[in-house]
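Have a look at these structures, which come just after this line.
A short reminder: the numbers here are calculations on the coordinates, not readings from a lab. Worth saying up front: this structure is predicted, and the values here are computed from it rather than measured. Cβ atoms are built from the backbone, for glycine too; each structure is taken alone.
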Structure P
Amino acid sequence: MTPSLTDQICSSPKAELHMHIEGSLEPELIFALAQRNGVSLPYPSVEALRSAYAFTDLQSFLDIYYAGASVLLTAQDFYDMTMAYVQRALADNVRHAEIFFDPQTHTARGVELGVVFDGIGRALDDARAQHGFSSALILCFLRHLPEDEAMATLEAALPYRNRFIGVGLDSSERGHPPAKFARVFARCRTLGFRLVAHAGEEGPADYVRDALDILQVERIDHGVRAIDDDALVARLACERIPLTVCPLSNQKLGVYPDLRQHSLKRLLDAGVVITLNSDDPAYFGGYMNANWLAACTALDLDADDAWRMARNSFEAAFLPAAEKRAFLDDVDRHWQRAAAALPASTPPVA
């Protein structure tokens, strides 16, 4: 990949649709919040915590992820965490983000749900007012917990429904199929929430199909195992069902230890709506531009691929039509200008 293409990718407008706000807690902020709140951590230093980020699978990551979240106690903590992410997103030319959060991670520790909504919500309001940063929140249910607890979480969150646009499903995928949450997703559907779910990361392609057919989600988070089922890939492409792919996460957790073997390019070439995202960037080694550059370099993606994925990110977003059109126009203008700036050896932008 040429330096000029790298520059065009980094400066392109983007939307991020798969980012867990608790996964943006950098070790330095974890330690600062621990000190502020008098929380004892099982790691003696920032360096010791960062060196523990040698995950073997999703569960080994989640163990540290939940430990890191233990420092979040006050609305100011949630505000500081969210604003730190916003600054990094802005630096990577992220113009819109649909951010996941896990209320059960916090209410289980005695943190009131209103505290979570207040801190994250105020930060996003300030980000919009101060920087024009567009955003929305998606409440995620923890799939390793019973569905009844997800239902109770939903009911507790309804007084704050003006703060979030949709619901998702995350945490340990193995042994927790989408069907486990059929009732709570049906309830969310009747309430008019947008629906997404993690599926086909460590779980099989069948989990992707079940998320579509049983939960009736509009977007699949990860979904990379869909490549194992040709009929499913064809369906995703035909129905324009987006996949929110997270390359560095997949590499760090061993889903694709070698990014050169990642299914992203094959799915993209098959017509699937692929978007690139950072997942839990503090833990997986990079925010948006790092994920974009890693994927484009490993898979030899060209300018047309990059343009297509930038467009996909806004097409897949839960945005009003006029706002979506404005963002798409910005993407098109950027990549049309790029066509003139890129060297002749770079595959042209159509």
Structure Q
Amino acid sequence: MHICMIAPETLPVPSRGGSVEICMLAVAKELAKEHKVTLISRTSSRLNGTTTEGELTIIRVPSGDPMAYLSNVIAYMEGKEFDWIQVDNRPRFLPMVKRSFPQTPVSVFLHSLTYVSKKRVQKDLEKADLIVGNSASLKKKLTRRFPGLRPSIRYVHLGVDSDRFRPPTDRERSRVRKRYRLGRKFVVAYAGRIIPRKGVDVLIRAVRRMGSRRKVGLLVAGTADSAYARSMRRLSHKLGVSARFAGQVPHPDMHELYWGADCFVCPSQKHEAFGLVNVEAMATGLPIVASGMGGIKEIVRHKKNGLLVRDYRSPKGFSRQLKKLFKDPVFAKQLGQKAREDILLRFPWKRTAERLAELYRSHS
């Protein structure tokens, strides 16, 4: 097959931080081992207009507003033949893509519910031959929201590069801990957007409940220049929590952040479709504590490869699980080892690509 993948207009591929773009590139590389893949993205001053690696070609066109970008995408695609067109996370692109290529099957790969909240979206989604979510939880949400589209809705789990996201050597771990000045503390890590729905305030309060700041520390990765992020700094200081705010860590360096931690926490307060950071942290061998909701429950299995928090709006719920890891290093190590084993088995990017290709073949 010749598969065309259309990225959103906001960030170039490869991206140093956009999760959608990171996932698209990983899947495209795997698909290109068996198929011809053209990935269309926006231009960037640091990237060439065209990049080719084997059967994968990345084309970069000028962006601007979403529809101006899409016009440039269509202009490049005109006159070319594709067996399947995949639009990532932009349902509003579907009508124009389908009008331009009425004979080619088109799918939309949704990474969250963000772009399907308005009523008019159903008319856009109706143009898709397939609607693919990144988890069973997202599929369920989409089916409830758009019951008439049920026959077209599927899901395919995302994955992780387990060669890069791996357990560190003692030297690697020591180097990272020195960089962030973590000392000998038990370090709780968080990575993601620092916004209210991600629950950073709940995490800070949970760490406070664990006791002495000399023994427990918090390492936070995420954009730190917003009013909310600054308020989280003030909260940690007010509560006496030993916290390091690392700022935005480029994705090529994210594995090292996990290397410096003793556990990882995902304290989301609203539905998470999948949660890429969870599989990345688990692949490095970290025990994980996460909100028991949405697609997270498809990754983390309570007391088997991680710990789920049912009362995730409560700092007490997280501190209770964190204390289990803090007080029982043997249990924490066993949980981390099982986490990596499960990720290697269930979430390789190769499996994501194979599942997508199977869907496209069966619906061509």
Could you tell me which structure in P, Q was used to calculate percent of Cα pairs over 25 Å apart as 51? P
A value of 1.2 was derived for distance in nm of label points 7 Å out along Cα→Cβ at positions 19 and 219; which structure in P, Q was it taken from? P
Working back from 0.95 (FRET efficiency 1/(1 + (r/R0)^6) of positions 59 and 83 (r between Cβ atoms, R0 = 30 Å, to 0.05), computed), options P, Q, answer is structure Q
Which of the displayed structures (P, Q) returns the greatest value of mean count of other Cβ atoms within 10 Å over residues 163-170 on calculation? P
Which of P, Q yields 4.1 [distance in nm of label points 7 Å out along Cα→Cβ at positions 99 and 275, calculated]: Q
Comparing P, Q on relative contact order in percent (Cα under 8 Å, 6 or more apart), the highest sits with P
With helix-only ellipticity at 222 nm (-39500 (n - 2.57) for each DSSP H run of 4 or more, over all residues; to 500) computed for every candidate in P, Q, -11500 is reproduced by structure Q
Work out Cα Rg over 2.2 N^0.38 Å, for residues 3-90 alone for each of structures P, Q, then name the structure with the largest result. P
